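Below: a set of structures, written as structure tokens.
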Structure I
Amino acid sequence: MKVGIIGASGYSGETLIRLLSRHPEVELACVTSRQWAGQRVDSVLPAMRGLTGNLCFSASQPEELAAADIDLFFLALPHGVAAEYALPLVAAGKKVIDLSADFRLSSAETYQSYYGKAHPQPELLHASPYVLPEWTAPGWESASLIACPGCYPTSILIPLLPLLAQRCIAFDGIVVNSLSGISGAGKKADEYYSFCERESSVVAYGIPRHRHLSEIEEQLSFPAQRAVVIQFTPHLIPVSRGIATTIVARSTASLDAVYAAWNDQYASRPFVHIASPGKCPETRHVVNSNRVDMSAQLDERTGNLIVTSVIDNLVKGASGQAVQIMNLWLGFSETAGLL
């Protein structure tokens with residue numbers, strides 16, 4: 001089966017190239033980049049030597065890609081741009097997995113509120129299911145366009161969703177702090193993200209309404225069956241990749257009930273590792289993997305549940321999760337190309 005990557009020169013695109021070029025069930029037939037059009041992939045990205053053969057970057061337009069003999073496309077493009085490609089591809093009968101934020105929300109008004117401009121293709125919002133593989137109920141497979149969750153949301157939703165569904169925590173007063181590696185900001189020339197500016201420094205940002213907050217709260221509201229408002233503070237830390245998230249919520253159940261809710265949902269899922277209480281996971285153990293590691297502890301003094309989780313922001317937080325979605329969508333092994 002032939003697949004393509006649109007916007008393949010960024011960090012997520014590069015990770016997709018690495019994963020798909022070694023995938024046992026698909027052929028990576030197209031990678032696009034306006035900046036590098038016409039150049040061999042392995043000359044621009046030397047780490048791909050021996051993986052991509054003579055494959056070159058192309059600068060195809062949406063209509064040209066829609067006419068290509070390719071079955072499925074990954075959109076590794078900035079928000080606002082991805083939607084320009086999604087419409088003609090879907091209209092041409094292609095399957096599309098979007099890694100941007102363009103189709104993660106069900107409301108065009110919420111999108112405009114958080115992203116500062118009108119949604120470019122609002123008619124597609126209700127036709128593009130948000131698929132978190134370990135959580136989303138069956139039925140999404142009939143869609144043509146899939147929204148891949150963001151990196152911060154993945155690290156937060158996987159631990160929280162079962163706890164809200166099983167009423168293990170209170171709906172109000174949830175506080176989330178996440179720390180992300182620099183690659184989460186994307187591959188761009190910006191003094192702020194340079195080594196001398198970021199090395200040995202930690203900074204909070206996006207306070208109080210980081211863009212991912214809209215996606216997180218919308219998804220949390222579904223199992224809660226009511227609006228859920230959280231306090232979310234992201235931080236930039238001086239590592240290249242990885243996200244560590246700490247969640248504090250008022251406990252309404254025992255620690256055994258928390259772990260039972262997790263095990264009921266995730267025991268058979270290959271990319272969720274549930275660590276024992278008191279064993280806080282570390283980012284170094286999940287970097288370059290599609291795994292989320294998480295654990296919980298109950299603070300008897302405050303009555304709060306403290307949850308910690310870690311992921312690789314470029315793999316489980318983006319490209320690996322997109323490949324996992326493709327595997328489930330097309331009937332491949334869930335772990336194909338990811339282990």
Structure II
Amino acid sequence: MSNSRIFYAIQGLGLAEHGVMASGGAPSGFRTAHGVQSVGVNTTFNLEQVFELGQLELYENIEGIPDIEVTAQKVLDGYPLLYHLATPGASAASLVGRSNERCFVALNIYPDTFEAASGTPLTSCGMSGMYVSALTYTLNVEGNSTEDVTLVGNDKVWSTGSFAFLPNFDGTDEPLALAASGGVQRREDVLMGSGTSGSLWPTELPGIHASGWNLQASGETSYAAHIQTVTISTDLGREELFELGRRGPYHRFVSFPVEVTCAIETTTSEGDMIDAEADPVGGSNLTNQQIKIFMREGAVFDLGSKNKLASITYGGGDAGGGVATVTYQFSEFNRLTVNHPQDPAGL
């Protein structure tokens with residue numbers, strides 16, 4: 001009997017390293033993605049029109065190679081990040097170290113009478129040769145901390161048999177190391193304070209210590225800088241390389257340099273406290289800043305030490321009773337190292 005609908009409990013997402021095959025030629029070595037909140041698959045058939053002198057009618061509508069885009073979001077929960085599941089054979093944890101990695105993505109759909117994605121699916125969508133194209137990490141003061149990943153490729157096949165990916169959700173799944181890691185990461189799971197596991201913030205943020213730590217003043221329970229939301233983003237801007245004799249691309253490379261941005265929103269009691277002058281003393285308004293954020297579940301986001309303040313947005317505090325906030329947007333290039341203790345590459 002066919003499904004009447006597809007809902008969250010009957011979908012399973014898995015990723016495998018590109019080129020790892022079982023004896024029958026099917027992709028092998030799948031790892032099930034946990035904590036997934038949403039997944040979408042977009043397919044674009046690229047058409048190029050050719051006309052000719054002598055007639056108005058279309059001469060040929062040439063079908064180019066299709067573009068496949070997968071977007072997925074998961075919560076930070078102690079399980080491997082999607083970024084790492086998509087790059088399990090990476091040589092280094094940096095952007096460039098993971099840039100050439102490809103993966104096989106499988107999305108299984110089960111009967112809508114199932115309570116969990118387990119066993120033999122009704123259908124499965126397999127997408128091969130997929131590259132990571134964009135990353136966004138969002139750390140919220142309200143809600144869960146999330147990872148958003150976009151993967152791109154050119155091959156997608158739906159199948160109703162011979163399934164390579166068989167997840168085993170049984171209704172008892174929960175965040176990995178629930179007690180130790182804090183489970184699904186929330187605002188309290190961004191590690192502040194000093195020491196080797198204390199997150200490092202730009203010292204241009206009011207209240208941040210000269211060493212980059214966000215500390216509590218003596219006798220206080222709140223931190224000196226009231227950080228609300230952090231959004232780390234990069235778009236890798238994949239470009240295709242073609243060759244004569246082959247229809248599809250033989251590689252999709254990252255067009256370095258790529259920008260990495262970090263938007264940090266804070267509540268403020270004094271203003272943004274950043275001077276901007278046409279002729280500043282010393283010749284510069286800004287200095288290089290380090291950003292390195294530690295999560296309780298083990299994820300570490302290292303944006304290096306050359307982040308510069310690109311923009312400031314002050315707003316809120318309106319007559320309706322809102323609180324004034326300041327968003328500081330920092331920009332860096334080519335530097336985003338994401339580490340996690342469950343990284344299948346062991347980096």
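Looking across I, II, the calculation of Cα Rg over 2.2 N^0.38 Å that yields 1.16 traces back to II. Tell me which of I, II gives -500 when you compute helix-only ellipticity at 222 nm (-39500 (n - 2.57) for each DSSP H run of 4 or more, over all residues; to 500). Only one of I, II returns -500 for helix-only ellipticity at 222 nm (-39500 (n - 2.57) for each DSSP H run of 4 or more, over all residues; to 500), namely II. Once FRET efficiency 1/(1 + (r/R0)^6) of positions 168 and 304 (r between Cβ atoms, R0 = 25 Å, to 0.05) is evaluated on every structure in I, II, the highest one turns out to be I. The greatest value of distance in nm of label points 7 Å out along Cα→Cβ at positions 208 and 312 among structures I, II is that of I. Given structures I, II, which gives the highest value for distance in nm of label points 7 Å out along Cα→Cβ at positions 88 and 184? Across I, II, distance in nm of label points 7 Å out along Cα→Cβ at positions 88 and 184 peaks for I.
Taken together, the values in this text are just the output of simple stated rules run on the coordinates, not laboratory data. This structure is a prediction, so every number in the text was calculated from the model and none was measured. Cβ atoms are built from the backbone, for glycine too; each structure is taken alone.
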